[in-house]
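No lab work stands behind these numbers, since they all come straight from the coordinates. Note that this is a predicted model, so its numbers are computed, not measured. Cβ atoms are built from the backbone, for glycine too; each structure is taken alone.
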Structure I
Amino acid sequence: MDAKALLGELVSKGVADIFIITGRPLSYKRGTAIEPLNDQALLPADTEDIIAQIYEMADGRSMATIIEKGDDDFSFAIKGMSRFRVNTYKQRGSLAAVIRVVAFELPDPALLSIPQSVLDLTELRRGLVLITGPAGSGKTTTLACLIDRINTYRNSHVITLENPIEFLHRHKESLISQREVSIDTISYATALRAALRESPDVILIGELRDPETISIALTAAETGHLVLSTLHTIGAVNTVDRLVDSFAAEQQAQVRMQLSMVLQSVVSQQLLASSGGSMIPAFEIMHCNNAIRNLIREGRTHQMSAIINTSAAEGMVGMDTCLLSLYRAALITAQDMTTHALAPEALAKQAGLV
């Protein structure tokens, strides 16, 4: 089975993800549905062969990590076709892989319905900006749009720390240094410490995974850098609580104090199937005004939603408010609205469904 030809066929179909798993036909996701490419179930030898070819296309990357540790992350590109983000793993004793198709060209924010108030975050010169949401919600794409906007309009040194690198940024008005964890550096924390000595203006961290990385990111934001990163949380309240709860109890008061000073905005996003069959994003946007900073400092994060919902004039919007507006515009169904809501019963009542 020719893996390169398979990838070419699937890219031409406009797929988002490719699944190579024993016992099922090679499958792909387009929109929200997973479909088989054909009716030929893959055998263990088939998946191993395809995955070995993928490693070879990734500049002959060694398979030692997947063999020894059971999973591996990397990316590669095929000229004239696309870039691919790959996660390989073992399951039931055989090899498997999920491949994300990443376009060469950076996406157009307007086509992705990214609000202008989110794009305007690139005008910040310091502090912490977080893009949050579940896996597959488009966080990396939104970050790529923000970095491209900085690259287009600002004269800065931008350092990105990613695992793996998805979108490639060419130098425009800014200098762009893209580092990939496990290839260019051993960890986010190590690369982040080094970045502070590399005269950055903007630092992108692929994900705030552990207390050490979070702590260094807060320090970087305190010392006059703009830090952009992601978390797998939905909503600003959950995001702040997750950051604080990552630390031991005796450290949490200090972390709340740091966050209250450096956090600039939390943008939480989800992707939903629109009535037209395409994907449409829903955004919650929280900007840290004095009221929000006081609530973070005092540990009263549960009250933040009320501030968000009453601060539309400052560019804020709650997730459920955004979902309701999409529903009223007939862009999503009532079921999708309540499924993705933070307070589904209250939202259903507000929409007149109960």
Structure II
Amino acid sequence: MSKNVMVIGTGTIGEPLIGLLAEHKDALGLDNVVFFKRTPLSDEKGKVEALLRKGAKIVSTSDALSDFKKLGFTDIEDVENTYEDVDVIIDCTPSGNDNWENIYSSLDQSKRFMAQGSEHGFGPFFAWGINNDVLENDSNRYLIASCNTHNIASIVKTFALDQSRELVEGQFVCLRRANDVSQNDSFSPSPTITKHSNQEFGTHHARDVHELFAQEGKELNLFSSAIKLPTQYMHTLWFTLRFTDTIQHEEIMENLYSSEFLMATEKMSSNKVFSFGRDHGYHGRLLSHGIVAEQSLHVKDNVLTGYCFTPQDGNALLSSVAGTVQHYYKDNWTEKMKTFNRYIFKNI
């Protein structure tokens, strides 16, 4: 049986995900990686050509095929035919819920459908290494946690849950980049505060992490705020965790260094971390869930405070790949995911 995957969208998440799947499809045991691009744009011709060179295949709507062929993409198929041929569909657009209602819900429900974190309600949250067991339930669709959700969840898991420390309260401030370096729109010329739209959790970041762990029966007291800053480098997370018992700085550092998905850094500026990812990451992205500024970690009695950089959607990429591979290889999917260990750094 062929193992065919389709990625919807070629934006800041879709483009690197297509490349990650296509370039590693043999190691992952995949046959075909297909991507759906709706609009034929001459200024994105080079991007499409690069994805095809990596081994992916392009599809689009029937009314756009002739325009794509005019750009030189003669080997392009109708997406309507492809929907039936693929087993996994990963939606990387801001229309995942709408696409479910209009398209995916009418397809064979034995397929696996995944959407990105902004599409709240699409399915149960999944974050690679945080709640792998959720992939074993009966759901045919999953919501890939956002980059900041990955980061906050990793902080909570590393310093509280994995150590069996009782977390009294977790507070987080997401210092968000204005937009991605690949984008021209939505840049913020000044710090812009995000309103606390949720009475219990503040912003959606804490709500999403709470829901992720609640799926496992863990009810955590979390609260988040967010502010958008005039930078394109990286999100940065300020966090404070309050425990029932006193903690020691040495223990916290040991927890950090032994974490599977957090990395440590002596760098204290996001541009330094960002440039390391540009030079050494995959597609310019670090794939760890978060990068803790180890010199920012502060311990006083039962309270831990610190800063952690959030990779620009890099952490969500591996979760999408993991959700794909597990669909095909129930018994050894975690072994296949080890092919990405080369991109995971312990210290930068």
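Here is how the numbers come out for the structure above:
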{"read-out": "Distance in nm of label points 7 Å out along Cα→Cβ at positions 64 and 144 derived as 1.8 - corresponding label from I, II", "value": "II"}
{"read-out": "Answer label among I, II for the case where distance in nm of label points 7 Å out along Cα→Cβ at positions 120 and 216, calculated from the coordinates, equals 3.4", "value": "I"}
{"read-out": "Which of I, II leads on distance in nm of label points 7 Å out along Cα→Cβ at positions 72 and 104, largest value", "value": "II"}
{"read-out": "Among I, II, which structure scores highest (criterion: distance in nm of label points 7 Å out along Cα→Cβ at positions 48 and 296)", "value": "I"}
{"read-out": "At a computed 21.2, 60 (Rg and Dmax of the Cα atoms in Å), which of I, II", "value": "I"}
{"read-out": "Winner on FRET efficiency 1/(1 + (r/R0)^6) of positions 136 and 304 (r between Cβ atoms, R0 = 35 Å, to 0.05) once structures I, II are ranked, highest first", "value": "I"}
{"read-out": "Of the structures I, II, the one that -8500 was derived from, the read-out being helix-only ellipticity at 222 nm (-39500 (n - 2.57) for each DSSP H run of 4 or more, over all residues; to 500)", "value": "II"}
{"read-out": "Which of I, II yields 0.05 [FRET efficiency 1/(1 + (r/R0)^6) of positions 8 and 288 (r between Cβ atoms, R0 = 25 Å, to 0.05), calculated]", "value": "I"}
{"read-out": "Among I, II, structure where distance in nm of label points 7 Å out along Cα→Cβ at positions 128 and 192 as derived comes to 0.8", "value": "I"}
